[in-house]
1. Quick check for you: by relative contact order in percent (Cα under 8 Å, 6 or more apart), which of 1, 2 is greatest?
2. If Cα extents along the principal axes in Å is computed to be 67, 45, 43, which of 1, 2 is the source?
3. Where is distance in nm of label points 7 Å out along Cα→Cβ at positions 30 and 398 largest, in which of 1, 2?
4. In terms of distance in nm of label points 7 Å out along Cα→Cβ at positions 94 and 350, which of structures 1, 2 is highest?
Structure 1
């Protein structure tokens, strides 16, 4: 079976969030049980691109409405990622330092999709499955079905995995001419809410839809930025599959990013040494419980709650607690968090930016991880935290609800129901009380470290889904 994953990110090549971790891990584990799995993403100017060797295997010109852009397809030569890996190089659009947040993101990612399909159309051996990820690839199922130039691809089954349905790739019909020619009778498969909606189109046109947790599949049927009715209509072709984590990357016993490695048999001493190193770095006292937040600083992550939570907790507990924030995002939230340094220096630190090494060190050195998300389709942070013996404090939503049970119910973390300052502070209070019971804390940590969130069995769920789609296509 030939499987091609198409997405906007892939760890360790280009990463903003969990999407990269999934696309960097799932294909590797699928490759162990099927013939060939490959990944293609845009060619950003990242360290991985500059430090590794790529061969140009294809070049051409793509047409985006009235515009023409030269493009190349580059193949990574060492296979170090565990699967065949390709970059689509479009210098005028992707020769930039960041992945997202440019005014021409529509043109960038639509061009990427067109260039990718142009390349695939010319291949002598076509994929058996094309697996798309999020709205950045959402128009691929439509174009494969209906655009005249991709007639050769129309019988290839497609899947769309929704990592976050809040972002949908919406644009107006005055840019319909960007798309390759198709029979306008099918324009209805692009439209949702009187706009072209890339994610909505993928939901309509893909053979199967997956979300990154079962609970998130339920939630998007009643709360997903206007697509609720559409999700309800396609529920029969939808499936929630919980994400996994790459145990080759996330293993405290072998993690090269840690100064002190440890296992489930040595976590007590190992975590304490990592905590001491982390607290020394940020001028905090390692004898106190350390609460951390790692992630993007946006409202959907509950990050807007953090400034008031920090003020309340550090006022209540004074010198009894440490809090570390690692992330970036909304400038107002960033500024509020930085201002707190003047008041709580010595018990609190914020690091603005993305730092993979520091993230690993923080998972290893923290006692608790705060995840107060309003929306969390799956969440990987809680899985990483448990793997490193850190107790998650989560709001019950999406994948957090599927993976974390409150310790009072013999579970593996601390849970609350609302994304409010009061609920988060109450959970921290419970965590402080729990911290005094070392035996129970150790039991919870061991339970988390023993939890199997590997991709081994999860990847098989996708392969079973692929086989089901292919079989159904053959029946028709």
Structure 2
């Protein structure tokens, strides 16, 4: 009798699972290439002028997405005065460097000539400063050194994130400027110049917090060849001193004064996150957030950067997934948990839309179960994965092993894509875990999965166009995100956070 009882329970459980799988298949199949390319064809058209943050094309894209959410019957979740809106206004400040230079002795180095200025702040005229050598710039390097109101010189690894973190340590110790040697040769610095020039000439954006910009906080990435002129020592000797970590030797490095100047053009810009809300049933207070960014690089002269893959592909995916889940609800098969379909602005300017949402959440972050984020899901990394049915996943196991298992299971049951975790490696040089909008959820303790396919030759080029999107694998990737979301919104329990190891 006991065996019969358990057999009946097992049969019922399998039957329920089969029914759930049939429903998932039914609505996943409403996500089609026809729909995806209808949305993508508009988002990545010349008419939308590259969708640059704060520009006309971006606002046109926002109108397209919000109209789509409205047509599906999604709820506008943002309170805007007495009205509810699909838009979350994101106040931004655009800062463009008019001029910047660094003087060492009688030599002046303008921005992008053996130096790259990075950071906020202005000088309002040329300033001069003593310089103190602080080795590798780590916190312990400042013991016994007086850097208050002075510039510091540090030798760091070739990592932007590391340099920023070390510049903050410098600021905490009272320094007014950091000279950062992050490359071992001038040639490598020149490669950075190529990358940074376009970014800074277009202007830098930050979220407008209402707090006035600090008078001066910033750093100059500085060529190794300038070390002899600045300190009388070669870069190699300074690097050896930094590695030895002897503060007594740091004090022996005699550095002349420097002068520097940073002038900027500042203006305020308004942009929008676009979101539609689908209310759940018995678990409606919990939320699964499906995201992409809909901004891109805009236009440079006569060139339009359409951004079909980056991130028209993810945004069209969000729009079609919203349609599939809205249809399921209309037919009485709606999600148990609520869903927020969210297209961010300002990702290309530094994850600004998602930063603003995380600081001003429309729904409590503690109720947010998971973020599924899509950015560049329509192409192949032709160098490594040409022709393969794959997708790269980042972050699925960082905060919740259970979320990782749910993701793997959804793929095994429904799509059978090759799941690649190359970018999930903490030591991968591209550090992608920190470079798309999911990061602003992850840093708040919310489990995330980031779906991408890696870079390609058309990344951030005017050649990132619709006809290069790989139809069949793009569809399979979008459906994988749908199947994962379907499981997350309908399962009994939210994915458990992993326990942090005790100290």
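Just so it is clear, none of the values below were taken in a lab; they were calculated from the coordinates. Since the model is a prediction, treat every value here as computed from it, not as a measurement. Cβ atoms are built from the backbone, for glycine too; each structure is taken alone.
1. Result for relative contact order in percent (Cα under 8 Å, 6 or more apart) over 1, 2: largest is 2.
2. Value 67, 45, 43 for Cα extents along the principal axes in Å corresponds to 1 out of 1, 2.
3. Going through 1, 2 one by one, distance in nm of label points 7 Å out along Cα→Cβ at positions 30 and 398 is largest in 2.
4. 1
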